[in-house]
Structure I
Amino acid sequence: MIYIKNLPLWERLLRAGAGAVAAAYAFLGAGGMLSWVILAGGAGMALTGIFGFCPACALAGRGLEKRAQQVQK
């Protein structure tokens with residue numbers, strides 16, 4: 001892999017779910033430019049949840065413990 005996962009499984013599931021809810025709200029509820037902003041944010045959240053890597057967390061120096069990394073492989 002090119003990157004090292006830095007999100008635990010529970011946070012990955014939460015991010016993917018919240019991103020899907022935000023994207024659904026953008027399609028169904030919001031209107032105008034706000035819907036595009038919400039859609040982009042939801043897509044970003046969902047992608048970080050799917051891939052398990054958050055660039056902002058990596059910049060902050062956040063990482064998984066070695067034991068948790070071995071379990072997720």
Structure II
Amino acid sequence: MATPQQVQQLHKLIWTLIYGGLLCLLLGWSVDRLDPSLGWPLMIGGVITALIGAILIFVRARLKVEPAPSQEKRS
């Protein structure tokens with residue numbers, strides 16, 4: 001069981017990994033024209049990072065979230 005705060009942190013991590021990986025992939029693709037020995041590792045690292053983010057989406061889908069505690073007290 002995960003708390004809503006943990007789920008929110010996981011969301012931030014997922015999208016940071018996906019967008020950061022795609023940015024690294026595009027940077028490696030543009031650098032590859034000038035220096036293939038630097039471009040390929042950047043592209044591979046970007047793809048791996050984006051894939052980790054995508055895998056975490058499936059992990060998030062399988063998490064069970066604890067319900068938030070009610071603010072009202074029932075008599």
Seminar exercise, completed: Highest-scoring structure on distance in nm of label points 7 Å out along Cα→Cβ at positions 9 and 57 (candidates I, II) is II
Exercise. One of I, II was used to calculate helix-only ellipticity at 222 nm (-39500 (n - 2.57) for each DSSP H run of 4 or more, over all residues; to 500), giving -27000; which?
Worked result: II
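Who wins on relative contact order in percent (Cα under 8 Å, 6 or more apart) among I, II, i.e. which is largest?
Values: I: 46; II: 42.
Of structures I, II, the maximum of relative contact order in percent (Cα under 8 Å, 6 or more apart) occurs in I.
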Problem set entry | Origin of the value -0.48, -0.70, -0.94, -1.13, where log10 I(q)/I(0) by the Debye sum over Cα atoms at q = 0.14, 0.18, 0.23, 0.27 Å⁻¹ was derived from one of I, II | I
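We did not get these values from a lab; they are worked out from the coordinates using the rules stated. Computed from a predicted model, the values in this text were never measured in an experiment. Cβ atoms are built from the backbone, for glycine too; each structure is taken alone.
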